[in-house]
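The structures considered in this document are given below.
Only the coordinates and a few stated rules stand behind these numbers; no lab work does. Please read all numbers here as calculations on a predicted model, not as lab measurements. Cβ atoms are built from the backbone, for glycine too; each structure is taken alone.
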Structure I
Amino acid sequence: MKKKITFVIVNRANYGRIKDLLIKFKKDKYFKIDIVIVSSSTLKKYGEIENIIKQDGLSVSEKIYTHIEGENLQTMTKSTGLLLLELSTTFQKLNPDMVFLVGDRYEVLSAAIAANYMNIFLIHLQGGELTGSVDENVRHAVTKLSHLHLVNTKRSKKIVEQMGENPKNVFNVGCPSIDLIKNTDFKKVKIKQPFGVGFEINFQKPYYVFLVHPVTTDYKNSEKLISEMIEVAKKLENQIIWLWPNVDAGANIFSKKIRSFRERFASKINFVINFKTDEYLKILQNCTAIVGNSSSAIREASYMGVKAINIGDRQILRERGNNVIDAPVNHKKIIKCIEKIKRRKISKCKIYGDGNSIKKIIKILKNVDLDINKKFYVR
């Protein structure tokens, strides 16, 4: 009998990191998969991904609309609770043997709680990582709720075990997004013009990628963060591809400031809600540098050897290669860091895996014992 796995996808990055893993699972005779999309992954303004999933040969089993507008601390908290309620109904309907979760989003916490109280075996990818924001708290909470841990680095494995998890349930598999990079022929990936809104990018000339998200634990300073990024954009001479922020508290502040800026000053900037995963990676591969506070600037960019400026504290504790320079939330200092990294020689880094993650994960899940009983492990 096939093992039934439900994957809960919470946003565009969430899907991008496991796209190839999902495709492999679908083709494997040992598994039956269901894909549930929730929160911003169902919303067009944040890069609704159902059509992309279908284009990749997959299908969506359930769509759950639980995002409460407002993008502040209260609405984010309420959205977490509402999703918990809805996922309990979805899990009962789909009746999975396993639930598979990725990362550290607040929506992931909802799914982890629902699976636990419904006695469903829980698999967590990307546990044990340190960042420095509220996402880290969520990630560690999900670790304690999970039964199987698929971590991406050596340090993460040690951290998960340090949290009292049995080492026999903790596997350093690397990140599936590295597999995607390794197996993609970027010469065949075409970026169709026009995309986004604003200036049409000339890929024969230098360009930057801007990707900055609100910081929940510093919500009161959301306007300062996006204002400083806008000042950086004004002063840079090269083209910019600016991707839309995620749905976290502060996103409305970001969106309002970006739209106002776009109307007055967009002579060299293209504003994009979402790319397909391979398109985004090609955009990233060929940019002068990625500027912002996205984990992709540290995870995927380190493997690709792409220069990155990490702004503020959202990713400050994350493991990184020499492709990253940290900058405070100050446009003058950010620009100095951009000039500094342009001169730096960097190397590709395999902290997050060598591109063989998917095979490891499938092998582990074929042989896993679906035991939901957990004890705090003491050496």
Structure II
Amino acid sequence: MCLWFVSAAVLEDLASTRPVSDAFGAALTSSISAGFVVGALAVAVSGIADRLDPRRVFAVASILAAASNLVMVFDGVSDVVIVGCRFLVGFFLAGVYPIGMKLAVGWGKEDRGWLVGLVVGGLTLGTAAPHLLSFLGGADWRTATMLASALGVVSAVLIVFVGLGPHHTRTPAFQARAILIAWKDQRIRRAFGGYLGHMWELYAMWAWISAALVVSYATRMDQASALSLAKITAFVAIGAGAVMCPPAGFIADRVGKARTTIIVMALSGAGALATALVFGGPVWLVFAVVVFWGMFVIPDSAQFSALIADYSPPDIAGSIMTLQTALGFTLTIATVQSMPFAVAYLGWGPTLGLLALGPVFGIWSMSGLLKKSS
């Protein structure tokens, strides 16, 4: 999953070697979300993960995503081609993340919150990794980009050693009636609302926090030091979220998934507002607040899918979760793409604060499930 955000992690260094407009910078990440939506629907409609060994699908998809990512490092490649290849990265990662989730839940039933939490923790650590790669590579953004692709190939090898669990099942092809069922069932509709509130905040934070921190830190130190510290802060903040995902799943299995998502969204929204308030302030304070935000921006993610699986008819649960994913990542295209324009009018602090609107909406939506959650 480090292939997803490597373009965001190297954006500041990339800008030193070629012109990078706000629209192009945003498109590098939002095009991946668009590719992921198309890819997820293609996987669901084709049933390829059931017709073929899912581990082989995972491996091939990871290699193709790694190859698509490498296009960035070649000289003379146009912005359009780079954005197109980033779209392909997202398209092929649809054969990685959902299938990885499917492989994990095949290993248990009673502790699926914990299992899914482990997978999302892995996804989050992968999201953090590009910032560390960028820091280690210094100003040479090509090194970080190539290392991300190398890790993608390593994952293709590692997945071969993963077994199919005793609860591994075939996933029915996507059924259009899932749209109607998701709208009519109030529980599913509320879980969708919670997920959309969560996604409003999550990918915009992950995509832009490093760039925002450069601006904040630069008010207290030189530009080069600010850029270096921003990379490390982003890695630590996003990585802290990875650490929190498995325990959040463990807790959700015991106190309730809906309750867990509400608590986590409240903490995450508070982190967004606190980051807006301290933006440009003392370096140590900004660092601490952003790490707090990163800790709680992701641990609720897996529980939305788990709840939707609980509420959906078994024969159509996969289709409803595919619809959930498609809607969530479609929303991220809008939030990621609009961030630079909001910053131009409001500045970084207020724009980051606006991300708290997602958790507010998500909490409102999920509150109706407290008496019905499992």
**Item:** distance in nm of label points 7 Å out along Cα→Cβ at positions 69 and 333 - structure with the largest value, from I, II
**Value:** I
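From which structure (I, II) was relative contact order in percent (Cα under 8 Å, 6 or more apart) calculated, if the value obtained is 17?
I
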**Fill in**
From the coordinates of one of I, II, distance in nm of label points 7 Å out along Cα→Cβ at positions 277 and 365 came out at 2.7; that one is structure II
**Complete:** Re semi-axes √(5λ) of the Cα gyration tensor in Å, for residues 253-340 alone: value 31, 18, 7 computed from one entry in I, II; matching entry is structure II
**Fill in**
From the coordinates of one of I, II, helix-only ellipticity at 222 nm (-39500 (n - 2.57) for each DSSP H run of 4 or more, over all residues; to 500) came out at -26000; that one is structure II
**Prompt:** From I, II, which structure was FRET efficiency 1/(1 + (r/R0)^6) of positions 21 and 117 (r between Cβ atoms, R0 = 25 Å, to 0.05) = 0.45 calculated on?
**Reply:** I
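20, 16, 11 is what came out when semi-axes √(5λ) of the Cα gyration tensor in Å, for residues 221-292 alone was calculated for one structure; which of I, II is it? Spell out each step's value before the answer.
Values: I: 20, 16, 11; II: 29, 14, 6.
Structure I accounts for this read-out.
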